[in-house]
Structure P
Amino acid sequence: MQFLFGKKQAARAFAEVIEDGRAIMNEEMKKPKYNEYKGPEPVVEILVRAQPENEPPFEAKMRAGITQAYLLKPGVRVQVKYDLAKRQQVTLDDSNQAILDRNPQLLKKS
């Protein structure tokens, strides 16, 4: 039965955001359950195109907390991690500062 509990094969890649994470976050936060919410950070799913180095690109839903969703505009590049066996779901694996450094179009021009 050892095959049932094998270690997951995780990988990292850069991904380009396809959907507007800010709009998805705003719609999610309109729900009545968030009026006086005190639980864990809500998570939204945003469509991205993952671009692994030595493999063809693929589209997947990326899970990200709402504190990062406001940075996730279409065209933004982020780092994600995913299970090699389940490519339809990826997780954001980037800090806010790293996203800003990689995507100068997000910075307000003075």
Structure Q
Amino acid sequence: MATLIMILLTAIIAAFTFLVWKVYERIASLTGAMESHSDLMLRIEAKRGINGAPIRLVWWDPTLESPPVKREHGQEIDLDTIYCYLPPSERRLQEPWQTKVKELFKLP
């Protein structure tokens, strides 16, 4: 009887794990769609520019160097150039699998 209960509980845990995995995939898909829409809108607005002068968009890989813009409280922002992150799949230095697994279990 105890073995049957353990098998049943294991099956329930496996089913919940599968459901969480599927929900996580849906959330990732939705987040990716929202990011691509935001990126597209940023490009359109940068092309339109400010007072007819277009804004430069520069791809930036955070794995190669530190942020190109120094960010401090009260510092004025330069609106002539916008730095966009390269997507993780296109970065030169890929994250190791250990980091990816750690981020899976990191709390928000």
* At a computed 32 (relative contact order in percent (Cα under 8 Å, 6 or more apart)), which of P, Q -> P
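Rank structures P, Q by mean count of other Cβ atoms within 10 Å over residues 13-20 and report only the one at the top, that is, the highest.
On the way: P: 19.0; Q: 10.0.
That would be structure P.
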* Asked: Comparing structures P, Q by mean count of other Cβ atoms within 10 Å over residues 21-28, which one has the largest value?
  -> P
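If helix-only ellipticity at 222 nm (-39500 (n - 2.57) for each DSSP H run of 4 or more, over all residues; to 500) is calculated from each of P, Q, which structure is the one that comes out at -4500? Each step should come with its number before you reach the end.
Details: P: -4500; Q: -18000.
The correct label is P.
Quick check on the output: -0.54, -0.61, -1.03, -1.10 is log10 I(q)/I(0) by the Debye sum over Cα atoms at q = 0.13, 0.14, 0.20, 0.21 Å⁻¹, derived from one of P, Q. Which one produced it?
P
We did not get these values from a lab; they are worked out from the coordinates using the rules stated. The structure displayed is predicted, hence computed values, not measured ones. Cβ atoms are built from the backbone, for glycine too; each structure is taken alone.
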